[in-house]
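Below, each structure is written out as structure tokens.
Every number here is computed from the coordinates shown, using simple stated rules; none is lab data. Note that the structure is a prediction, hence the values are computed from the model and not measured. Cβ atoms are built from the backbone, for glycine too; each structure is taken alone.
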Structure P
């Protein structure tokens, strides 16, 4: 049976808190240049390591371990956060517009998820644009997924797998499942968090010129880093924009997105297509939340993290 859950994390107090945070965030963002204005990916990465921009500086936890797995173009770095006696493994693909971000940039959040859901987290350090444009990143994510399918039981003591990510990572998780074909059902579930699924621009993307964190000009800059030389229609090839792919026999998925995110339509449309193809889909629309809201210290982020942990824990629970 296919189900879709559409509800807003409401309550005047929570919505008011989120709106107040958004106003503060807008003031802070007004003092720093956006990615498309800097137009220098290595410089932006270096600044983010120091806490420049809208997100806090990354914190590496001692619970994390670095290693590599084999890929078609060489070794792929991964970051492993493993609680005691994991019941499953979560293959995590980080966000950052296919250009920024790293496997070790979300240790506290991923460790919280690992312990709450009792899963080992394997976060993939896939290659980034513009140095390594499409299809390098998707190739790495597919190769890491195939490695995990083959080795999870031996490495982690369990073959129960979930895949997911935030923003560009959600896009890469969907692309990876499509590339796996029949092996996609090796994953018990997928968690897609404010992902872009139509890189040719959905209506909410097109109307997002003034959105916080990811305005249209910044979004287009990320697309150019990942897909240099491709126009909107070319970016709608199914391997690039999974909204346009056939979606048969895919695992149950949970989509989450904020109402103030320019990628709102992407989750609305993709969840509907996921369901129409005969797959299970849940959709959580978060009142007033902006793109990337999970990184911020607000109630809706805490609630969303708890909801993701419940979803993943249920997916890896013994049948």
Structure Q
């Protein structure tokens, strides 16, 4: 699961994300529109036409699922339910959706058995898989990231999902809540004298005794949030065009100099926390200035680094707590 988590995010380009509905009733503001036809365009430009707000929706990626749940919609099918519960706790599932398989290879038979009104899939899936899904139900294909404007992508995705599910007022509330949280975090960091602090967030993993470190550059969603908080991204490595993620090793960390270093891992996956595992006694790691100074911060588990507004709110709380206490 962890390897899929890491490789799926770095291998794909990005721009726009979307998802749609579940079993909850549409909120009062959109209930009157429930009989109106809805037309949406996916990342491929293909039109998706619905007779009304979708009621039974399958999501093939966790950012899609998070937005659905945040909007008050319970998806009937979710890829890798266990993984979602581990890595995205900001918007916990309120129902018991059917596990449709992995995010990279969802089960067509399982999805078909749910008779969904809409399938929200990402362009991380192959063209062949998307073609198969379209034989089951209308498919809204979305891109999960855009290094040129991650925050715009995040909010645009939320708006699209809301249109598909009849929850547009709830989307406005979620966007306002995110902006308020970001403003609160920026003020807290400034008050603590942390405005402009050089800061680097990463995650890492161990494969065949080799440690790989993944920097979240300015082009990442996390990087965009950091800048919104008034932090200075210390990474100089280049990120990919989709997720804004780079790659380095422990020697590459020597270029950071004096910095506040933070990382996210999972207690349920020992290979996801090399900074306290495989690198704990590594001479290069232990000699780094920020390690010697105690400026290494493990942020809370369950913050999905590629999620929606709720995950980013949880991230803001975590980084502000780490840098001010």
Structure R
């Protein structure tokens, strides 16, 4: 094999390009991975593509194997599935997931990859990072058997949360989104669907709400759907966009709460006995569920990514997880 790979870089906000990358030989505890698929995590990558990462959050929001700096040039991404071509014998030839950007091949520590379980197709496995975020959110929120739960925002993370909620006995989950086309996704995930205007009738009095729309209106709706003493778990990354809320209604009288959840650290409720590696391994195992295929909404060859990313960022190409194919499968 050659010693050169190709990677997608954001040159400046709004303009990406594919650049050659020189690969070094892997060391004794490293692997060389040839990429099969990567996934575009649309909300966060669109924000990065637009240059919307706040200056004060640029270090906190770095991806594990990011190269360069916000706002650019930067190599960003974290949903990558490939085959190990060099490395320890137990990993050779295995399909693995890694939190690596869009790149045709790469060298990382062997500890940075997880073997994709049998029964999980390589294409579906790109969702591991998204399902990991959903797992952490449920650990943060601790929904109970029989709860009524609203999930506002039917993007990748919101849909993953909804599917995991569906596996808790007697939980009534409603996925709320402004796009009526998301009703078909909700059906595939086994949960109810409502447009924002109909959400009060479908999901009012929720014990718990997850917010993943990335908008002030979505966060306000999540609050408005809560029963007294209910909580919103906010999964949105707003970047430099301001958030405006009206808290003069039931927020104080109903003792409502808003708390954040993010994937950078294991949720406090499980931090004592779960590592980030164990959390990611759990996410990969959960992807045996074929219902998650509903989140894979299109595929593009890697060489077309510079032309496709602007369309994903501005919404002219609708997508949940858009898959990038490297032609090695």
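Some observations on this one:
- Source structure of the calculated read-out (mean count of other Cβ atoms within 10 Å over residues 116-123, 16.5) within P, Q, R: R.
- Comparison of P, Q, R by mean count of other Cβ atoms within 10 Å over residues 164-171 - largest value held by: P
- Here mean count of other Cβ atoms within 10 Å over residues 140-147 was derived from just one of the structures P, Q, R, and that gives 23.1; the source is P.
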